[in-house]
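J.: Listed after this line are the structures, all set down as structure tokens.
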Structure I
Amino acid sequence: MADQIEVVDLGMVNAYLLEAGDGFVLVDTGLPTKWDPLVSHLQASGALPDRLKLVVITHGDLDHTGGAARLQKEYNARVAIHPADADQVEKGAMLEREMTNPVFKVIMKLRQLRMRGSMPAYPTFTPDVLLSDGESLEPYGVDATILHLPGHTPGSIALLFPNGDIIAGDTVSNMIRPGTSPFVHDRQAMAASLDKLKSLDLKTIFPGHGKPFSADKLEKIKLK
């Protein structure tokens, strides 16, 4: 399955394009500022203007939802998300989160100072589809199952494929080395979601940030 999961390079954030029968399913959309490279990639792959069956959002953060509203408006794409993150995309609601990695605390502080006043507005939208835990994406042409993995956000989800590949959103990342996301909304839920991932017979992890990594590295990941 890994060769059917196409990485869409959007800088610091990964989106993924999946073949879906006679069309495609897109997972995540990057920041609003990455609209041009997103659309260029989708057009080059043949997903636009009319073969994009669904846009699956792994969670409601701006760096994963930034192109969803425009895909919905300009290309009539249907956008799907877990209902627990609907408030984020409908209202631009901000979540309170703990930052677990001290290195990232420094990086984010410097980034915020550098980007002060230049952050893009949240392009809000109403989801077309609300996804639930255990739901199949076969109606959209993709043999994958939705896993609800709360912790990073209340409605964080992953896409699990039959061979054990998984698109994991920000439940795990690989920016420096494989680990949990440094941003945690609910520590107890995040710990349970990490345990859930470790209990599965997985093959390759496709994170929201960083390069894919083998599932054997999951055992070394701990929530700090």
Structure II
Amino acid sequence: MTGALEARLDWGAVDCVVLDMDGTLLDLRFDHLVWNERLPQVRSEALAGSLESVREQTRVELEQTRGTLIYYCMEHWSRTFGLDLFAIEAELESRIRTRPGARDFLAHVSALERQLILATNAHPRSLERKMQLTELAGFFDHIVSSHELGYAKEDPEFWVALSDRADFNPERTVLIDDNHAVLDTAAAFGVKYLFAVARPDSAGDPVSSENYRCLDSFEELLS
């Protein structure tokens, strides 16, 4: 994984920075609360089942589609579970927060005049909500949801479609993403500088990797 474990990033070799949203720019705690806490609670109330059994049932159903576009489709799961996931997001939207240093990092990269791309698996309505609340959209040259392109970021075709839309050279591109399967796919596409996130969820356990440098903070790439 070229560039992933290097001590420093040579910004002179970089033209483009691609950033994930949930777990990278934004604290994944919000999504944990939506999908792993509130969703099972609402389902257990509707099904009159125990919270823990419904939580496990929900986890299994979601896990069967991991890595596909369906996994990230809130409309699909709203229909499947017979509830309104967009309403659950709205209920918890006060918990949407940027990760420490994210805004400063975006401002710094923007000042360097490097192309900035937000590439997310989030549903477009969820993406719009988060951009409105965080006011990060103005930093980006392109904001792309995988739902627009028809492929999840774990699919090689996503990177072909993203390159066609945003016209970037993977050999001169940085990708920061908390999803290691996405990093693997981007590496296969030729993205050179690949970084993971050490703590996507502020209340979760730290993440490590043998293949990718896991950033504790965005400042690590600016020193």
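Just so it is clear, none of the values below were taken in a lab; they were calculated from the coordinates. Nothing here was measured: the structure is a model prediction, and the numbers come from that model. Cβ atoms are built from the backbone, for glycine too; each structure is taken alone.
J.: Assuming 24, 22, 16 is semi-axes √(5λ) of the Cα gyration tensor in Å as calculated from a single structure, say which of I, II it is.
T.: Here the read-out was taken from I.
J.: Of the structures labelled I, II, which one yields -11000 when helix-only ellipticity at 222 nm (-39500 (n - 2.57) for each DSSP H run of 4 or more, over all residues; to 500) is computed from its coordinates?
T.: Of the structures listed, the value fits II.
J.: Given 1.7 as the derived value for distance in nm of label points 7 Å out along Cα→Cβ at positions 13 and 149, which of the supplied structures I, II does it correspond to?
T.: This value belongs to structure I.
J.: Quick one: relative contact order in percent (Cα under 8 Å, 6 or more apart) came out at 18 when computed from one of I, II, so which one is it?
T.: Answer for the origin of the read-out: I.
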